[in-house]
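Pasting the structures here.
Taken together, the values in this text are just the output of simple stated rules run on the coordinates, not laboratory data. It should be emphasised that the depicted structure is a prediction, and the values quoted were computed from it without experimental measurement. Cβ atoms are built from the backbone, for glycine too; each structure is taken alone.
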Structure I
Amino acid sequence: MSSYFKLLERDKMNVFLLSKPEYAFAILNGTKRYEFRKAMFRKDVDKVVVYATAPYKKVIGYFKVGRSVRGRVNITRNTG
């Protein structure tokens, strides 16, 4: 492997994603494809370890990140 690709691997990190079980399982089975976060990570993410909160309280799986999209989201709420 070239030194360029080794450098890219070092610049990536693995992260934990804590989520309610209904969302955690939806992420792993592919029905939930996007996760919006208030803050971005300083480095690119390689793998995400998914932790389901109560009542499971355990790691239920992981996945490799395909690509990340950075930007602002404008959410309009319909109040009735």
Structure II
Amino acid sequence: MVGGGAVLGLLIALVTSWLAQRGAPELNEATFRTVVLISLVPAVLGVLSLVIGARDVQGTERRERLEISFRRLGRRMMLFKDR
């Protein structure tokens, strides 16, 4: 889904710049501003959907703490030695 949105965004930018410049090969300032303003619309909609629709859910079960220790690896592993 993310890749589809990226492709769609690039196509919209391409069409917008092509129509605004009537096929000119260089991107001028006005067209760049138009493309940036159009790209702000889905960005604002995405942030609004998170602000309005996202809810924090509390976990119901407790997990035991993971203990990580390098001492359990042994001296051979710590020194990277072969037998």
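Given a value of -6000 for helix-only ellipticity at 222 nm (-39500 (n - 2.57) for each DSSP H run of 4 or more, over all residues; to 500), calculated from one of I, II, which structure does it belong to? Walk me through the numbers before you get to the answer.
On the way: I: -6000; II: -20000.
Structure of origin is I.
One of I, II was used to compute distance in nm of label points 7 Å out along Cα→Cβ at positions 37 and 61, and the answer was 2.0. Which one was it? Each step should come with its number before you reach the end.
Details: I: 2.0; II: 5.4.
Here the read-out was taken from I.
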- Given a value of 273 for volume of the Cα convex hull per residue in Å³, point me to the structure among I, II it was derived from. II
